[in-house]
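No value in this document is a laboratory result; all are computed from the given coordinates. Computed from a predicted model, the values in this text were never measured in an experiment. Cβ atoms are built from the backbone, for glycine too; each structure is taken alone.
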Structure P
Amino acid sequence: MYYSLPVTLDSPIWNNTFAYDERVNVLGEAKIIVPQLIEWMINDVRRGTNIVFAEMIDDELQEFQGLESLVCLDYPSAGHWEEKKVYIMDNHNHALYFWYREYRESNIKKWLPVIHIDQHSDMKEPLSWIAMDREDDLEYIAQYTNEVCTIADFIHPWLKTWIIDKCIQLRTENGLLDYNIPEFSYILDIDIDFWAPEMRIEQFDRTIQKTRQLIAEASLVTIATSPCFIDQERALDIVDLLIK
């Protein structure tokens, strides 16, 4: 069901739990859209018109439009003939399903660390954990990603499965710029809100260049545009700088 076609969530699950009661009281309903996943090119990463997230900010209800589609594209790996997958999404918890998908399709190995570039840790614990006897079931993982996880708690379920080694958090400008490109294989997970105005990034070009270097050496890349935390036109401009 999920990722083959857009899915509407109208019950208080997943990211639809945010400001759910407020939306029902004000709008008469509370629903968000999970976009479909397409496998194409960077030019297909476009802003959509559907609401994918809502939140109360300064006592005001705000709804946010996401991407027209989630996009999976092939990207050259530095110094190698093979290409790697880059997934671009709006809400960040979709990364959990994409990591599982690439692992189950044998495109990434076990015990890879995740390098997480983000202004948030996303390390809260979910309401429930992945059922270990269903880890091979990608439809179940898609459902878990979209009905249990939120943007704040999708990393711990991945760590708890022991498929990855650890999560390396790069949450400041200096932390990113001072981090040495690893000699080991890794998954690179990027939240574009790292470049949101409140982060006050002073060396913007250097952070983009460093991130491009990390992308080039990664085994798998996931990128979230995070509609609640950064203007989506700005976010897509930064995606272009990172990928094109």
Structure Q
Amino acid sequence: MRNLNQRLMNMASKMFPFITCTWNPLGGECQHRCSYCWARALAEKHKMAKYQGEPRLIDKELQRQFKAGDFVFVCDMLDLFGAWVGRIEILAVLDVIRNSPETKFLLLTKNPKRYLGFADVLPLNAVLGCTVESNMYLESGISSAPSPLNRIDAMNVLADEVENRLFFSVEPIMEFSHPNFAQFLTRRKYQLFGVAIGYDNYENHLPEPSLAKTQQLIALLEKAGVKVFRKTLREAWNSA
């Protein structure tokens, strides 16, 4: 158990810098099956029953009380808005968020199209995040989630519904089309809470851009007025 707790602490140290704690009110297995997923690897290694089987609410977690001023990452171990998660489960989690108005929450998904079906009930104290590793189609076998291009399109539609609450996580960053990626992400720049950018932390040997190319992306985003949260920045493993 001590080793597992240490692993969880190490994961938390790689969290977004504005996050103060995590909250996992939903159990079950994430069906995106991303090859680089630290959460799936952790759950499988330690046979964590909470993250096996069908999606289900964790009653104890739904009773959790949050502190005013906290910024809570919701469901960092799986995707609350995955296509396999029921509407009732999502509404239950959103209801807890709405009833904690002095706390901020980060929602993060690889299926942002699902946000659109809840546009009228998305709490005002929730930042609506989306992971986009690239602006190109990912290589076969990397992920079963909707393509990054489809995710960006859905977020652009969502931008018409919300103000200053959209967030992109470009982590783990993969090879991208430059400078089109920056143009995609800044298309709705005034609605953005920010963009986090970082390389893979777990030696998965993903198709990575050079560090210089990533730094150029960051510069373009910041020039457009976007707040960039720098995560792990290093030279690509496959650089010459």
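For structures P, Q, calculate mean count of other Cβ atoms within 10 Å over residues 61-68 and state which one comes out highest.
Values: P: 18.1; Q: 12.1.
When mean count of other Cβ atoms within 10 Å over residues 61-68 is calculated for P, Q, structure P comes out on top.
Source structure of the calculated read-out (FRET efficiency 1/(1 + (r/R0)^6) of positions 125 and 141 (r between Cβ atoms, R0 = 35 Å, to 0.05), 0.40) within P, Q: Q.
As an exercise: mean count of other Cβ atoms within 10 Å over residues 117-124, calculated from one structure in P, Q, equals 17.5. Which structure is it? It would help to have the intermediate numbers written out before the result.
On the way: P: 17.5; Q: 13.2.
Derived from the structure labelled P.
In terms of relative contact order in percent (Cα under 8 Å, 6 or more apart), the structure with the greatest value among P, Q is P.
Name the one structure among P, Q that mean count of other Cβ atoms within 10 Å over residues 181-188 of 16.0 was derived from. Spell out each step's value before the answer.
Details: P: 16.0; Q: 19.1.
Computing mean count of other Cβ atoms within 10 Å over residues 181-188 on every structure in P, Q gives 16.0 only for P.
Work out the source of 14.9 here, i.e. which of P, Q gives that when mean count of other Cβ atoms within 10 Å over residues 85-92 is computed. Walk me through the numbers before you get to the answer.
Numbers: P: 26.1; Q: 14.9.
Going label by label, the one that fits is Q.
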